[in-house]
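Got some structures for you, see below.
Derivation of every value follows stated rules applied to the coordinates shown; laboratory data play no part. Source: prediction; values computed, not measured. Cβ atoms are built from the backbone, for glycine too; each structure is taken alone.
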Structure I
């Protein structure tokens, strides 16, 4: 026991113990001092969106860099929980007009840290006047109707809209259109359809807005119509006819286009002249091919003059 006690109480042991305690304390103090002073604590954040401040209401940005890289320096604790969403890079456009401007990029640093570097440090910003132009709406109907119908009538509202955007984009816009595929449509169709700004080649122009954005349309589908001459059909009975008057001589019919193309005339029912007196007028029904219907008349008045013996 005396030997162990004397070792602890010896000056050499006390010096060694003091040295180790001082060394441990130094590590704690040095580490805390490093955090306090921010020595060599640096982080870089990429893809920070570049925003524009103080942009005039009548201007729009058509060219600039989209994002930057920001390097920050600060104490380690200040970086805890920090994300790119907490950072902001910006250009100040106060007082700038339409044209091309060389701008310095700025950034805001969170408390406890400073900005070491912004890459790139500047950008070219191109501004254009924001303009609005009134344009007519046009309909473009696509496809071939399976039922052989065509558009009999179409109405839509609005017929005029405003196209707004950068000057060069609005100048590029040739017209505003809506698209309707008529392949399977019949009867009366009512729809709300989006509107698209297109150039003179029919390509959609991006970067502009339309107000209002949709059009309400009503389209009436019907079979195509055709005027056809009427011919009287006479029963063969040896009687000679001098003249035949038919009123009306032409009727309007409707049906699938393919059937109309195959039909040249509309015939009456067969007329028996044995029961006919010369100069007599009779109402005679018309005979319509299957699939073809009259628009108004389904009979005609026929007056026949028989040749005298």
Structure II
């Protein structure tokens, strides 16, 4: 949790200078996303299908490049909404920040990273990783902690039975692997498929299938903004809920076609394949309502990773009141 102290200090210093509270007169919302991935297809579908416009909202997407940076943007007032793992909010709450980030809705219900190796392993087993090294992202981030949880569930103790390299920044992991670092790497889509198509690696397993349900990514808002602007965030979640329903009801091919403008460098065939992969692992929420049992599962994963001294109360960090009314 100490990793967040400097971020909080920066955030508190900036709040007085950078407020960006939305209002009925200001319908533009800055949404800072942890990464730009097909994993968040319902969000992009809501943009491309005009669901936000129907609610009188304009969304500006900013790529945060990591949950810690997303949370800093939310707390400092540089972003109206953050899309990242709720673990970032847990750290902030446990540091004692009064105007902490509240989860108002959930996007994905499984981890979205895929394990990529240097060679094809048609009969892949997690035991294959024993004695090897994995480029796994930032220590204390939800992707890295979830990977460690899956390894332990499969009889492998991280940093003992294999090397889990946490030295590489989240959005630089693919480049590090391509440059020769690690025997394996965990990547999000469409990057994982792009690596496979280019012969740079092979997708071997979905971490989310092995980890069980958890609030992998959720929409988080500074508490004071939520209290002063509930209507704006209700409209935001109305658009998200409509898009989540649309994604449940439509094919991977149709979803890929709709979100194509968000991924101009990826062809529709690849987007269809990647979208189908997310449908197969049941990655997306059908509604934005957060379940307490999956939130507690996330905190258990954090505890096992040695990153959580005490659990944060669900009632304080999650506000389902808008999600339950979203339609």
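Comparing structures I, II by Rg/Rh (Cα atoms, Kirkwood Rh), for residues 96-143 alone, which one has the largest value?
I
Computing helix-only ellipticity at 222 nm (-39500 (n - 2.57) for each DSSP H run of 4 or more, over all residues; to 500) gives -12000 for which of I, II?
Considering all the candidates, the number was obtained from II.
When semi-axes √(5λ) of the Cα gyration tensor in Å is calculated, the result is 97, 26, 12; to which of the structures I, II does this value belong?
The value was obtained from structure I.
Given structures I, II, which gives the highest value for relative contact order in percent (Cα under 8 Å, 6 or more apart)?
II
With mean count of other Cβ atoms within 10 Å over residues 208-215 coming out at 15.0, pick the structure among I, II it was computed from.
Derived from the structure labelled I.
Mean count of other Cβ atoms within 10 Å over residues 128-135 was computed and gave 14.9; which structure, I, II, did it come from?
Comparing all candidates, it corresponds to I.
With FRET efficiency 1/(1 + (r/R0)^6) of positions 240 and 288 (r between Cβ atoms, R0 = 35 Å, to 0.05) derived from the coordinates and found to be 1.00, which of I, II does the value describe?
The read-out comes from structure II.
Hey, distance in nm of label points 7 Å out along Cα→Cβ at positions 88 and 176 derived from one of I, II reads 1.8; which structure?
The read-out was computed on structure II.
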